[in-house]
Each structure stands twice: as structure tokens, then as C-alpha cells.
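Throughout, read-outs are computed from the coordinates displayed, never taken from laboratory work. The model shown is predicted, which means the values in this text are computed figures rather than measured ones. Cβ atoms are built from the backbone, for glycine too; each structure is taken alone.
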Structure 1
Amino acid sequence: MSTATIRPAREADLAAITAIYAAEVRERTATFELTPPDLAEMTRRFRALIDGGFPYLAANLDGDVVGYAYAGPYRPRPAYRFTVENSVYLAPEIHRRGIGLQLLTRLIADCEARGYRQMIAVIGDSANAGSIGLHRRAGFAMIGTHPGVGFKFGRWLDTVMMQRALGEGAATTPASQPA
């Protein structure tokens, strides 16, 4: 197990983040994007999340950004305002070293501190045992599978839905909007 420094991501990290995500898009099924977004698009996405008050984290190991995680709106309608969707991506050579769990644990804490009550994981490909296992270790429960909803690499892929309560979850009425 490796220990990374988990910190808020900065625009200076976006070249490394863009490269990590591009490898996911080109080689794996965790994301259903088919064409890797360029640095300008990743910067636009980053700024939209930061400007919206959502957490966006980077994992630094030996001076390099080796992973990132963020939370964003689950759905645009106002009733979903206390629910976030998470994303966690790692450089391929860093998988299975505990850094994903470090990122997700910090992301959960940051979302709880902002007043969010539920976190949803939308996992590409039901064969993505690494991501499913990561989310289980972080306290997520399996909610269901949408079979055959994505088509990538010449095959149909499922989407797995997992969910975790944040803070008091749905047990109490929120006093205010998320921070």
C-alpha cells in the first residue's frame, strides 16, 4: 500500500489529470466517453465544478499527480441538491495500491463537510471489479445494474449504481443548502 498526499486539485494539475483520463477513455470501460477530452475541455469541466463549490482532489506521489477524484451534481433538478455523484481515476501503474481509497475517503469527508447527504457512484462496466470493490470498502451499497446501456470497444456494457449516505443521510431534514 502506498501513501499519497491528497490535496485540492489545482489548474497546474490538469495536464496530468487530462493524461490519466485520456488513458481511461482510450483503454478501459470505467468511462463511456469515446474520445478523450483535451486540456481545454478538462479545464472547463474543472472550473465548472470548482465554481459550483464541489470538491476536486489530486493524489500526489513522489512529486507526481497519480490520481484524482471529484464530486459533482447527481442530477440538475433542485430536489437532488443534497446528492452528489463521485468520480475517481488513477494512473494505470498506480492501481491496487490503496490510493483510490485514500482519494474516495477524503472526497466523502469533504462532501459531508459541505452538507451533502448522499453520494452516488455510477460505475462503467459491471466487470469493473476494482471500482466496485473500492466503493464497497468505502461503505457504498449496491443499488442496481443497468444492463447493456453503453456500447464501447464493440460490446455492450452495463452501468453499476452504488450509493452511500453522507453524514446524517436521509435521517433528518437539512437545515440549509449544501455549502
Structure 2
Amino acid sequence: MPATRRHSQHGFTLLELMVVVVIAALLFTFVALSINPNTTEDNLKQEALRFNRLLQLLLEEAVLKGEDYGIEFAPREYRFLRLEKNQWTPIENDKILRKRELPEEMEMDLAVENTSIVIDNTGIDGEKNNRDAIKPQVFVLSSGEITPEFELQFYYPALATRYAVRAQFDGKHSTALLE
């Protein structure tokens, strides 16, 4: 009978290696998801494009439903309004046309017919329960018109870059990078 020799093996089994690879992949995934790849300029562009798309949707709703809408701006937020029985009512139960708040430290400037407008809190936050205090700065009419013509700029105070949404009386609107 041949003598059996025991060989002692050193190293890792395939199962142990696979467990280590899975743990490393999970850790990498969590780290990658926790890092925000968007720069502040990307955030500005995203917010301007979002407002532009919401304006397009509001125009389509106005024409299709034959209703007049408005947009009310506050320093760091805006909301959409509907004209009901000669009073402006905030749109609240709509997931898309709901009140929007800007990301932290982002601001906006509003110019109506080439005149800068001071945006204050009197409508959105200042007098929530007073329906007479609700006054939109921009009107979106059932005819597909926007009045008055306006430019809304999104910016960070520490950055020179701005994105603007411009809307004309005939309903045409666009987003542009300003530097």
C-alpha cells in the first residue's frame, strides 16, 4: 500500500474569492451612488429646463381645457394657478403642476417686458389664507398666449453662469445659457 501523504494547501477557495468580489462591488455601488455627479451648472440647466417643460405643459393644458392659468413667483419658489370663478386658485392636487422650490442657494430673477421685477413672498408664503392676495406675475391664456413677455433667470450668487427661460406673447419659449 502506498503511503498517503497529506498536502497542506494554502490559498483561498473560489467561494471565498467570490464573496470578497461581491462585497467589494456592493461597497463600490454605495460609494458611487452617494457621490452627486451634477455640478452647480448642471443643476441650473436642469432647473431651467424643468421650468421650460412645465411652461409648455401649462400652455397645452390652457389650450386643451380652455382655461386661463397663471404663474406666481416667490424668491426661491414658484407655483401654478388656475382662474376659477374670477379668483386665482393654486393648483395643489397635480403631481406635475405642483408648487416647486429651488435647490438650496439657487435663486431666480424675473424680468417682465425687459423690466426687472422684485420677487417677494406676499402671495405664496406671506398670506396663504387670503385668496385676494394671490396675484400671478405671468398669465398663460386659453388662446395659447403668454402675457406679459418675460425672462426668468436661474443662478447661484457665487457663479457667473445663468440659465434663462424666455417666453414671448405668442406662446413661444426657450431656454438659453447666459454667461
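I have 3.1 for distance in nm of label points 7 Å out along Cα→Cβ at positions 14 and 78, calculated from one of the structures 1, 2. Which structure is it? Going through each structure in turn, the value belongs to 1. Source structure of the calculated read-out (mean projected area of the Cα convex hull in nm², for residues 22-93 alone, 8.0) within 1, 2: 2. Hey, semi-axes √(5λ) of the Cα gyration tensor in Å derived from one of 1, 2 reads 55, 19, 16; which structure? Answer for the origin of the read-out: 2. Structures compared: 1, 2; top value of mean count of other Cβ atoms within 10 Å over residues 150-157, i.e. the largest, recorded for 2. Structures 1, 2 were compared on Rg/Rh (Cα atoms, Kirkwood Rh), for residues 54-157 alone, and the highest value belongs to 1.
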